[in-house]
1. Of the structures labelled P, Q, one was used to calculate relative contact order in percent (Cα under 8 Å, 6 or more apart), giving 20. Name it.
2. Here percent of Cα pairs over 23 Å apart, for residues 132-307 alone was calculated and came to 57; which of the structures P, Q was it taken from?
3. Give the label, chosen from P, Q, of the structure having the highest value of Kirkwood radius over Cα pairs in Å, for residues 60-195 alone.
4. Using mean count of other Cβ atoms within 10 Å over residues 28-35 for the comparison, can you identify which of P, Q gives the largest number?
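Here, each number is a calculation from the coordinates, and none is a lab measurement. On a predicted model such as this, the values are computed, not experimentally measured, just so you know. Cβ atoms are built from the backbone, for glycine too; each structure is taken alone.
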Structure P
Amino acid sequence: MKDIQIAIIGLGYVGLPLARLFGTKYPVVGFDINQARVAELMTGHDSTLEVEDNVLQAVLKQHPNLEKGLYCTNQLKDIADCNYYIVTVPTPVDRTNRPILTPLYKASETVGQVLKKGDTVIYESTVYPGVTEEECVPVLEKVSGLKYNEDFFAGYSPERINPGDKEHTVEKILKVTSGSTPEVGKKVDELYASVITAGTHLAPTIKVAEAAKVIENSQRDINIAFVNELAKIFNLMEIDTHSVLEAAGTKWNFLPFKPGLVGGHCIGVDPYYLAQKAQEFGYHPEIILAGRRMNDTMGKYVASEVVKLMVQNDIKVKGARILILGITFKENCPDVRNTKAIDVITNLQSYGAKITTHDPWASPEEVANEYGIPITKNLPNEKFDAVVLTVAHKEFLQLRFRELLNGNGVLYDVKSIIQEQVDSRL
């Protein structure tokens, strides 16, 4: 494992923790096209909060010529001497839920400009089976002029980052690895095994590793869709869903999934990648897409339930003041990508309600740019006709919710965390 120099392409929620980890043992150059992001990281601060400042500062170096450590840059020349390139850019979907591979294409073009004989390019971005070798490798070949599996090699090791999770950090999550040849697969596996304390699993092919990643989140998505459907049924029957799941969970093999809003960059997106590829082979994936339809409609369902409760309490919905607690896609994390809390907000706005959104974790600037709505980081000192808890941030756990409501106001707990009596909960 001598003479290894690593470039991490993309310094977001996935790339930065990985770059920091590899930087504890190897010379690592983190590359990102966002100059502001690079400048922030070089001051020793990570606004995504995935890497604590003292941990980042301990590995950070101020120049690219280093024995080990991490240097961040947006300059292509700084990654030219690397021999392992690890791509960690996002893979979103468009408005019609079709995969967007543009970030992968752009990243491959960037790497292709500096690719040399003997180099290895490893992709971590979530994709459908075949993307690495059928979409990315041709770009590398075209830009570099080199031949795949003769002049350069490829690998795939799917990211398993869980944003906001300080227990299951990157080194503590077992890593699936793969390579374009058996020999390269072993080298890729050895590279990750040298820093991943949880161990590695070498898949036989790149396509197997790609498929393994995309089904991880598809499986979780389907299970959450099932309990979301149960929640709708039990609400009609006036049975508390949380109590039902708690009782069923006493059986040793019952899977402990909970209902809720399914957003983020993985669970709410990855199933569409697999569905898209399946349809190219002439197969219509019924269960996968049914799960997606269920989960994608939960924001509208929550809004309709809130409105129903308000009407039952003789509260005029048009012009009503409603407080939304949480805009991020999950608790204790500033990540607002593909958050489904926005679906609750827009649907309530369609009834003419006046919405105030409070989130102590989210960036108001990022929310404004992404969704065009204002948020407040401070809890408003006023009363509302309805309060909807959409995200279980730790700051919300001790709130006196009744003090936020008008006399007959409605409290709706999407996450089933409120201990006091509520009007409705999933």
Structure Q
Amino acid sequence: MFEDSNIVVGLEIGTSKICVVVGELNAEGMVNIIGLGQSPSNGVRKGEICDSEKVEQELRTAVYEAEQMADVEIRSVYLGVTGSHIRGFNNRGKHPVVSADREISADDVQDVIKNAKAINLPAENTVVHAVRQHFCVDGQDGVTNPVGMLGARLEVDMHVIHGHANRLQNAIRLVRATQLEVDEIVFNGIASSLALLSSEQKELGALVIDIGGGTTEFIVYLDGVIRFSGVLAIGGDHVSNDLGHGLKVPLSRAEKLKREYGSALVKEESKGQAISLTNELGLTLKQVNLEHLQRIMSLRLEELFEVIAHELERAGLTDYLRAGVLLTGGGSRVPGIEKLAERVFQMNVTHGHAGTVGGITTALDQPEFATGIGLVKYGSLKNRQRAPKTNLASGLKNMVGRFLQRS
């Protein structure tokens, strides 16, 4: 094994699995995925750690597997974070231009950005990302670089993503307990969108929905920048729970039925059909109505999409998503889910693919790995910008100064 400064590692501690993705940067700054490690996750609930000892052991297993495949020694990671405590909102900062000639300087730009970040958050929360959108000069919106322009009032719009500091720090401390450093924490929704979206899709307007085991992250890009983000504490596990209750079967059996017979829409050929559940000896235990099974799944997934659609409607973004909706995450594997989403959102829906990187095709083609791949992509962009690393052990407050640049 060897160390390489061109190696970037993404780590997702998910509800269903822990995933480690190793990427290598070439001379042109492009990313190739060269290693992948994963382990079932038994100590995470709704995207957050609930049993540190279990997660630490599972993390070591995933890291070892990734190191063996990539033939590198992993020293640090970009850590994906999620959870119902994470929130996103837009904020506008204002700054008067006081120079005699009213020419906007780089110092004016820094001042207005500082003002936009001076936001009132709950005392226990901290900023994870402060993403610059566009500037406004004397009421002229859509300015990307105001330096050198004349104006009396400079404003900037930013998208701020924040979360509970201690809950974020728990994940960092756990990773550090395995002798790994955390380069930076990254909202999972941003990571997934970086893996899937092209520059054109970001400009046109696109919604990315990442359905995991315990959470669903969603994020909207428009005019090349992040306009909206959110997390729902609903995922594939909730579909399995609904099946367990509705069909009166154990959760493990419900999960198996979901994988083998599940559908996001009730299939015509399923009506009147029954599935025989047998024990280890092959004896029939009970009959399960296939239409009922698929209807339970359809209702839960439809509810998930309707909540997101309502959020987009409130934000006034529904009519601007010309690139449509992209689905990813393990929970998006359900047959018929694209058609169901199209019915709810009334726009084109496709499964996203990690086309912005190269390397191991088995990883690139599977929706479960979009977040991990996106974390590597995020790290590669940071390396390209030669941004200094932040010592996360000293606290999360320094993260206020970070910016996610357009890519």
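1. Structure of origin is Q.
2. P
3. Values: P: 16.0; Q: 17.5.
Largest one: structure Q.
4. On the way: P: 21.9; Q: 17.5.
Comparing P, Q, the top value of mean count of other Cβ atoms within 10 Å over residues 28-35 belongs to P.
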